[in-house]
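Given below, in the form of structure tokens, are the structures.
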Structure I
Amino acid sequence: MPLTFRHSVRVEFDEVDLYGIVHHARYFIYMERARVAMLRSLGAPPGDVHGRGFGLVLVEDRTRYRTPARLSDVLDVHIEMGRLGAASMRLDYRITRGEDVVVESEIRLACVGPDGRPRTFPPEFRAVLEPP
């Protein structure tokens with residue numbers, strides 16, 4: 001069974017435009033907050049790349065906006081591990097409001113060392129991402 005995670009957010013006043021609709025770039029912040037919460041829950045909180053010896057950088061995204069979210073909506077950000085490679089991973093996101101799908105996104109993250117160059121995932125990090 002693939003790794004899955006759910007994180008809830010409420011749309012705040014500073015996240016919407018004059019029409020009360022969430023700005024498209026805000027969804028990336030919601031997804032990043034959910035990803036950080038997921039890693040923290042797995043015992044692998046993100047932190048200083050130099051202290052841990054690696055970091056994650058966004059290298060690709062494919063996002064589809066299905067329906068707008070509005071001020072005060074409670075959104076659930078669902079994450080599923082799409083693919084875990086030697087030095088990159090794909091996370092599949094679905095942001096919902098109740099039964100409505102608001103956004104769907106595939107994001108690929110690459111593992112980099114303190115010098116910013118690609119490297120393989122450390123074994124202890126890979127272990128928390130792979131299903132038992």
Structure II
Amino acid sequence: MTVCPVDAQITFLYTRDLARSSRFYEGVLGCSLTLDQGSCRIYRLAGGGACLGICQRDDAPENNTGLILTLVAPDVDAWHERIVASGWPCEHPPRYNAHYKIYHFFLRDPSGYRIEIQRFDSEDWNQS
């Protein structure tokens with residue numbers, strides 16, 4: 001299998017309130033700030049080359065449907081407990097989805113982006 005020759009990947013999300021989003025991503029999710037560009041903050045995800053950028057934009061969409069940021073983790077229950085303990089609401093407790101063979105739950109960030117935390121329960125999931 002050929003891998004695309006890139007050093008990193010960044011997904012950028014726009015927000016109207018960077019301070020509130022930063023508190024969520026740093027405090028609730030525990031993301032590590034990699035680069036603060038003033039109006040954009042970039043967080044390292046997955047211990048490698050995947051990053052998430054949160055950028056202050058006055059024209060950020062207010063209805064953030066159609067996008068799901070999925071974080072894959074081995075201990076979905078621990079993530080759910082952490083988020084609930086922080087006082088942040090989740091859409092539902094972790095549950096198994098037989099169709100996709102995943103164990104997961106959803107929540108929304110301060111700008112309304114849907115976040116899924118999931119574990120693949122399929123031997124077909126290949127991270128290499």
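Out of I, II, which structure matches 30 when relative contact order in percent (Cα under 8 Å, 6 or more apart) is calculated?
I
Once distance in nm of label points 7 Å out along Cα→Cβ at positions 33 and 65 is calculated for every structure in I, II, which label goes with the largest value?
II
If semi-axes √(5λ) of the Cα gyration tensor in Å, for residues 9-80 alone comes out at 20, 15, 12 when worked out from the coordinates, which of I, II was used?
This figure was derived from II.
So helix-only ellipticity at 222 nm (-39500 (n - 2.57) for each DSSP H run of 4 or more, over all residues; to 500), computed for just one structure, reads -3500; which one of I, II is that?
II
Where a number appears in this text, it was derived from the coordinates with a stated rule and is not lab data. Here the structure is a predicted model, which is why all the values come from computation and not from measurement. Cβ atoms are built from the backbone, for glycine too; each structure is taken alone.
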